Structure formats: structure tokens, C-alpha cells
Structure P
Amino acid sequence: MTIYTPEIKICGLTRVEEAVACAEAGADAIGLVFYPPSPRHLTPPQAREISLALPDQTARVGVFVNRPVSDILEMIDTCRLTAVQLHGQESPDMVDKLCSRGVQVIKALFVHKSPFISEASHYPATVFLVECGKGRLPGGNALIWNWAEVKPFGQTYPLILAGGLSLDTIMQAVSAVGPDAVDISSGVEISPGRKDIYSVRALIQAISGCTLERQPRRIWRPEVRAHRAYP
């Protein structure tokens, strides 16, 4: 049995001080949302300010929904992103184009809508983020779901688990799936885009020392960011 802690991405940050506090609390990655319908949407200047304030070892993940490759590449440079998360209907070809530019690509897949987890082999992504796919917005919408459905998926592919994760549910979800990383947003919020740093610290503490029967894949190490981490 391997003792490990899933890596942690706190997503939807909108304030510099809260992003820095999350990183200092132990978050491995900070998610910056570039999707105007979201209440957590950032302008490029806002995202750049947050990104430049973070410690060097903290991954900066830009979250995009059906944006052109040219826009994403521009945001990577402007906002100093270290990875991108594609959370819409992006094609395998688009993922390939970004990967060929040395970008770490996280592709979102879903259990209840397309692109489904069964389509994973079509995408040359570095990592997959999986959630249920129900709700008004492309993200998890704070919905609790049957996380155990994706345990077999995580045995083959690098997996970031998302959707309905909070201090009350994180241990159940991690125990059910054994993900390589978790993605939390609304589960540690005071209001959309405003994080409760006390909840962040408590959640990180709660999942420290989890047990897993396999060697975890490290998602945010610089040496794996530009490469597929699976056969």
C-alpha cells in the first residue's frame, strides 16, 4: 500500500491574496477561469496579476471552454500559464496542436454528457479531469455524484477528480476513486470566486496521508507537464 496525498488544484480564484494563501496552504495548482458566463471569469490583466504573485512551484492552469488555439496560446504568454484545461467540446486535433507546442493539456471528460470518458483514447492529452457533466455551467456545479464510477478509468489514465468536492465529501470521494489529483472550487467558497482559506486548509489537511494501492502519477511536476503520462 502506497501512502500518498492526491495533488490539489483550487480553481476559480479571483483575488491575488486568496490565490497566494491557497498556494501557501499547500495547493499544487491554481485554476484561472477564462469563460465569460462564469462568475469566476477573469480578464487577462486580472489573471496575469494573480499568476505573477504565485510561488514558482505552483502550477497556473487556465480554464477555457471552446476557445480557438490562437487565443489560448496568447493567454499562456500573457498570463504566464503553465497548463491549460479544456472544458468544452474541443476536438482531439485541437488538443494535439496544443500538445505539439509543449503545452500541458488537461482535457475535461464527463460521465453523463459528451465528450464521455469512453472517448479518452481519442485525445492526446497529458491528463484528464472527470466530472459528472450535469448542471447549467460546464464545470461541476457543486453536484455530488457517484465518484466510484470513474475508478476503473483512473487505473489507466492520469485522473483529476472534480465535482461536488468539499470538506464534507472529500474523504468519501478520494476513498472511492483513488485519483491522482482533485479539483475543488465551490466546495471551499464563501461566494462564487471568493475562497475561504480556512476551508482550504482544513480540506488539504483532511486528505493528507491517504492510501492507494498503486504508485500515484504526479500531475504538476514540471517534467511531466508537456508529455503524455500514460501509454
Structure Q
Amino acid sequence: MIIRNHSVDIETPTGVMRTYVYQPAVAGRYPGLIFYSEIFQQTQPIARAAAIMAGHGFIVLVPEVFHELNGIGTVLAYDDAGKDKGNSDKFAKPLEDHDSDTQAMLNHLGTLPDYSGKAGVMGVCIGGHLAFRAALNPAILASACLYATDIHSDTLPARGKNSLARCGEIQGELLMVWGRQDPHVPTEGRQKVYQALCDDVVNFTWHEFNAQHAFMRDEGDRYDPALALRVYQMSVDLFKRTLA
């Protein structure tokens, strides 16, 4: 599908959140997808990923994940300074504030005439964690969590229980994708997440590939184009089935 895009400023309990919207150009009724980015916010690789998903028939919202901590329009570079700032932001924002961001975007979707009323979430890196976290919201019917960081380690700030401790609340379906060569989520970390999902009888599929962290990002030497294409298709299949 040909797509169009624009930005919208959404009011949240913690301030205005610039959100980038990608959707089919032809009027219709389309499911919504929240696409949570890496710590760098909406870089060009994230914009291209959102466009790919929108082209398959979804209204995709890409929020500035650390809007409370940066000026509107902030994009961090894929360098040491950008990584340091993004990681600092990651540890400064409580998970509950991401929860209210998710709800604000769901509320916004509800105002759109082309929205079908069904929503899913997708995310990479910290965004994979936020997609997992968003699945706690009963309005989220499916989540694609791609090499999600910090779920196993309980290192992100929270005023209540961490995300993994609450996984039994997830009502939708999860797609969990990992790279075996990802140093941010070692084997024992992945096993911890897998066991928790099994113990709480969560509806999920589990996929591990010989890949590094950020293998979906189409910049840099970790990019695996063939594997990225495969994971995009897995995600599209998930959302087409669950959000139809």
C-alpha cells in the first residue's frame, strides 16, 4: 500500500508527546500499531520500519519514548554520546509513565476515523520491552517484542512490580524474537523470561536466531537484511491474524 505520514502532539500525564503517524493513503478501516523505538527515538531506521508496517495495512504510531526528558523532535545519534544519553533517559523514566503513554496513544487512535478499534504493539531493543509492557494493557491484542532489553534484569525504574513479575496479566499474544549473540540478553536472561511466560501460561511464540543485537536496524554492521525481512513477515502475520 502507498502510505502517508504526519506528526501529532499527544497530551499525556507527563507532558506533550510528539508522535509520528504512518498509515495507508487510501481511506479505510485499519488496525492500530504502536511502534516503540530504541533509546535513540525516531531515527531514520525506525521511520523506515514504521513505514514498512504501515504499508501492510496498519495505522502506526511512533512516540518519542523519552518526551519528558528531551525537546520535541529530539533524535539521538548512533554514537557514544547518543548511546550514553539514551541509556541515561532509560533509567530516568519509570515504567508506569510508559504505561500512561500507551494509554494516551490508544485514546488517540480511538479518535481516528480510519481506526478499526483493534490495536497491537511492536518494538525493538528498549522498545521491545515497552511492547512487552504495553501488553499488560487489556486493549492490546498482540505484541511483537524484538530483542527486548531489561525484562530479565529488573533494571528499569518502576513504582510497582517490574514487567516480568506482571506477565501473568497479559491477555493478548506475544511474539518474542531474540538474537543468540546479543550481549544485552544472555542465555540465562532469555531462559528466565521463557520460564516466567510458561509458568504464567501466557500465549506466546518464541524465536531465537543466530543474530546480534539490533539486527533489524538497517544501518551499521549488525544488520541482517534476510533475517530482518523474515521477522517483519512474522510480525505482519501476527497482526493480520490477531487484529483482523
Structure R
Amino acid sequence: MEAVRAAAQAGCNVVTVCDDAYFGLFYEDSLKESLFGRLAGLHPRVLAVKVDGATKEEFVWGFRTGFITFATGSAEAGAQEALSALEKKAMGSIRATISNAAHPSQTLLLEALKSPDFAKEKEEKFRILKERALEVKRVLAANEKFQEVWEAYPFNSGYFMCLKLKNANAEALRLHLLENYGVGTIAVNATDLRVTFSCIAREDIAELFELLYQGAITLGH
């Protein structure tokens, strides 16, 4: 935050983008407030942009519905006019690229948000994801042999976690897992493999990581 302020005070116009597409999915100790609120009024030269995704935040997988919020927090003359111009530019960009956002998904989401049961149902889904995330951590901690083939990156929120492979190539392992076990993962680069725990039942997580281990052993030796 101080680095952004210092850059602005030095005369730089700074655009900060907060990717909050998974906002609210906090399972352990972490910052539970978006940096957007702090950046919005930080300095007149700082434009804060907040990107949200109902696809993840509201559990409407497949809707691909997102939102953009702009803020400067500045009371200077012309600030609101600048934001209005920026809004129009964003709208023009949408029309020029995807033509228009999907109306059915927006309508369904709006109706869901109006439901008196929405908050309770969302909390239920949150608890399911939290249980899966904590089970991943338990399984990783309970199996010392896993340390032979990977190092788990820290995670405390969201839908997925990543493994840093020590010997096997991530893309080769991804293909091996898919072809031999029907397990889908994502190779981020040559060493990092992304595992999405959100779609795995808690009781199947131990088996999943055992398959990942066997695959890594096969390719790494």
C-alpha cells in the first residue's frame, strides 16, 4: 500500500486491479477485506479497479458472470466525469469484443440474490468447500512420503491449491493422470501442478492425492 502511495506522490498515475473473483471464500486466517476499499481513497493519482466473479463467489459455475467497479476516492473537480468516461470506455470495450453479457445468467443470478434463503444456502456451500480445503491440508500433512515428490504451496482460501513437483514434469504428469486415472489437473508451468479440490468429495481427497503421488513417482524415477 505504501509503495502505491509513494509512486502516486512521485507523480505516477497508478492503476491497481484487485482480482476478487473468489472473494469471501476464506477458510483460515487471512485478510477478509478487499484491498479495493483501501486503495479507493489512497491518492488522487490512484485509480482502483475491483473485479468480481459471481461464477465463483456465488457458486454459479458455468455462468461466467463478472463485475467491474471503478473508484478514485477523489473529491477533486472532474473526478466523477473521469469515472463516467471510464465507464463508457469499458462498455464500449465489451460491445466491441463479446458484444453483450449473457442476459439469462445475469437474470437468474439477480433472482437468486433476491431469495430470502440465499444467504443460508450460500453458507452451506461455503462449509462444504471449507471442509474439502481442510481435508486437503490434513491429507498432505499426514503423509510424509508426499514430500519426496512435491512441496505444497501455502493456501487458505479459494477453489484450488498448487504443488511444486521435485522431479516430474507438470505437463507430463497432467497427461499421465488424465490418460491412466481419469484425473484432471492443470500444469501451470514445468514444475507447478494445480489441483482443484472444490469439485472433489471430501471422502475422495485422500485417494486423489495417492494417485497424484503414484503418478509423480512413476514419471520422476
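None of the figures in this text is laboratory data; all of them are computed from the coordinates on show. Predicted model only: the values in this text are computed from it and were never measured. Cβ atoms are built from the backbone, for glycine too; each structure is taken alone.
Looking at distance in nm of label points 7 Å out along Cα→Cβ at positions 6 and 206 for structures P, Q, R, the greatest value goes to R. Tell me which of P, Q, R gives -10000 when you compute helix-only ellipticity at 222 nm (-39500 (n - 2.57) for each DSSP H run of 4 or more, over all residues; to 500). Considering all the candidates, the number was obtained from Q.
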